[in-house]
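Nothing in this text is a laboratory measurement; each read-out follows from the coordinates by a stated rule. Model, not experiment: these values are computed from the prediction. Cβ atoms are built from the backbone, for glycine too; each structure is taken alone.
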Structure P
Amino acid sequence: MLNIMLIAVIIFLLIALVLLFLRLQKLQKNNLEEEHERSTEEEIFFAISLPIAFKKEHQWYYNKAFKVAFGELLKPTLEALEALPRNGSTLLKLTYDNDIQKATLIHSSNFF
């Protein structure tokens with residue numbers, strides 16, 4: 001009788017171990033898919049041909065079009081954007097990389 005109980009407990013523990021292993025694999029697969037989705041979103045952000053920049057937690061993020069548009073004037077441009085109000089639209093004269101000032105409509109909003 002004792003042998004049967006021990007075998008039953010061992011079988012139960014093996015089944016529980018297999019189920020935990022399968023659950024762990026599923027969680028790891030979900031994490032990899034989420035990381036892949038984030039990288040796809042980043043690729044889309046950098047592929048957009050409109051100059052886009054945003055600030056998240058004291059760090060500026062901008063796409064390739066923004067970097068090309070402002071080139072060496074990137075730092076002064078980000079400083080000018082820093083001085084804008086957090087919400088609303090503002091018409092601002094920005095100097096682009098070809099040394100031409102253009103009136104640029106800036107939309108600001110709190111997303112993060």
Structure Q
Amino acid sequence: MLIIGVAAVVIAISLGYPAFVAGLLIASIISLALQRWQATAVAGLDNIPPRKAFNIYFGRSLIRSLLALALLALARYGGIEFLLGTLLGLVLQVLAYMAEAIIMIIVRKEG
């Protein structure tokens with residue numbers, strides 16, 4: 001995630017889009033904080049039934065998605081560059097997970 005983010009920041013700065021970088025940094029920080037908050041929902045839930053643990057995790061996932069949509073709605077007031085930076089900041093984790101999965105598939109095929 002860090003490599004993709006740094007590459008996006010370097011490219012955006014070199015092309016002269018500081019608003020994109022601002023949106024990317026703000027959204028990345030918020031996205032990481034929300035992911036951490038979501039992960040704490042399942043930490044230490046060994047003593048509760050699986051259905052209740054799922055409901056807690058799913059509830060936090062919905063709240064996280066709604067907050068991300070609200071952040072995007074607010075980002076539109078910062079201009080298109082800021083909005084696109086915010087969007088990339090929010091989906092950066094997904095891109096990192098996809099890249100990791102692709103690398104694992106390639107390594108598994110070779111090995």
Structure R
Amino acid sequence: MKKGLSIAALVIIVVVIIGFILIMVNKDRLVNMAVTRAVDSIETATLKSDQLPISKEQAEALFDRTRQKIKAGEMSQEKARELINRFREFYDDKKLDSEEIQKLIDTLESAAK
């Protein structure tokens with residue numbers, strides 16, 4: 001019985017270690033995927049609004065440029081963190097007003113440069 005529990009504990013420890021190693025090796029890809037999903041959420045919430053200060057085509061082009069920067073690994077972690085935190089802050093009430101949308105667009109434009 002003790003031998004079986006020891007083997008099970010060893011297997012669990014090995015799986016956890018392998019999982020940790022995989023996460024550390026793929027850290028950049030995981031971060032890029034998370035930021036891309038955040039941009040997708042921002043795009044959905046922004047384009048849903050009728051208070052968009054720019055045309056939908058311009059907004060879509062901006063989101064596409066931002067995604068390209070993320071995929072190329074050219075967006076700094078600070079810009080990505082700022083973008084995600086602003087969206088979280090603004091979207092707490094599940095609505096975006098025109099001022100919040102403008103601030104998000106400004107952040108996206110600076111991140112997509």
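Identify which of structures P, Q, R gives the largest calculated value of relative contact order in percent (Cα under 8 Å, 6 or more apart).
Q
semi-axes √(5λ) of the Cα gyration tensor in Å computed as 29, 22, 10: which structure among P, Q, R?
Q
Taking FRET efficiency 1/(1 + (r/R0)^6) of positions 16 and 88 (r between Cβ atoms, R0 = 35 Å, to 0.05) as the criterion, which structure among P, Q, R has the greatest value?
With respect to FRET efficiency 1/(1 + (r/R0)^6) of positions 16 and 88 (r between Cβ atoms, R0 = 35 Å, to 0.05), the highest-scoring structure among P, Q, R is Q.
Taking -19000 as the value of helix-only ellipticity at 222 nm (-39500 (n - 2.57) for each DSSP H run of 4 or more, over all residues; to 500) derived from one of the structures shown (P, Q, R), identify that structure.
Values: P: -19000; Q: -29500; R: -27500.
The read-out was computed on structure P.
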